[in-house]
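Several structures are given next for inspection.
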Structure I
Amino acid sequence: MIDRAEVLHVARLARLELSEGEVDRMASELSAVLDHIETISELELDGVAPTSHVVEVGSALRADEPRPSLPREEALASAPAVAADGFEVPSPGA
């Protein structure tokens, strides 16, 4: 069981400000997560290949093939500000 002191320590390291209610809730929730991990660690998993998904996932990205781009004038037509044939953005801190 994770106690309040451990939750407060982790919150301080993560620079999180937790209310009293959140500290108690986090102690309970983190303890439940660790209990679940302990249950999983008791399973016999030799020969089980690591996965990132429970179902087979193909590439979500399209093939990277050259194709015509949007003409510069059309791309800049809806820009709030244009400078030197490009998008004008405010300088940092402005």
Structure II
Amino acid sequence: MVGLTGLEKFSHLEDKIYRTIELTKTLRQEKEGLERELASVRRELGALLDEKDRLETQVERLLSERDTIRTKVEAMLDAIAVLDPEAVEVMRR
């Protein structure tokens, strides 16, 4: 292999430096894109957690309402049972 002159060595070094600069630019752009994506995902996660909390509260409220209605229906059935025990037996089936 023929020895490289000083100018050729410098040219190779210059090429490597420019490739490194381009790689650095590309990596920086990718990093910025990933940071934007991460921020977006974090915002979305926050919104989903808020929605989860809202839905949990709604489910708890609905379950409580269901229990209240069940208690009222049972009380009505008990009141009817006093008047007509056979009718209550048919309704409970």
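Values quoted throughout were computed directly from the atomic coordinates according to the rules given, and no laboratory measurement underlies them. Note that the structure is predicted; figures quoted are calculated from it, not measured. Cβ atoms are built from the backbone, for glycine too; each structure is taken alone.
For this structure, a couple of remarks:
- Ranking I, II by distance in nm of label points 7 Å out along Cα→Cβ at positions 4 and 52, the structure that comes out highest: II
- Between structures I, II, the greatest calculated value of Cα Rg over 2.2 N^0.38 Å is seen in II.
- Structure (I, II) behind the derived value -34500 of helix-only ellipticity at 222 nm (-39500 (n - 2.57) for each DSSP H run of 4 or more, over all residues; to 500): II
- Calculating FRET efficiency 1/(1 + (r/R0)^6) of positions 36 and 60 (r between Cβ atoms, R0 = 30 Å, to 0.05) for structures I, II picks out I as the one with the greatest value.
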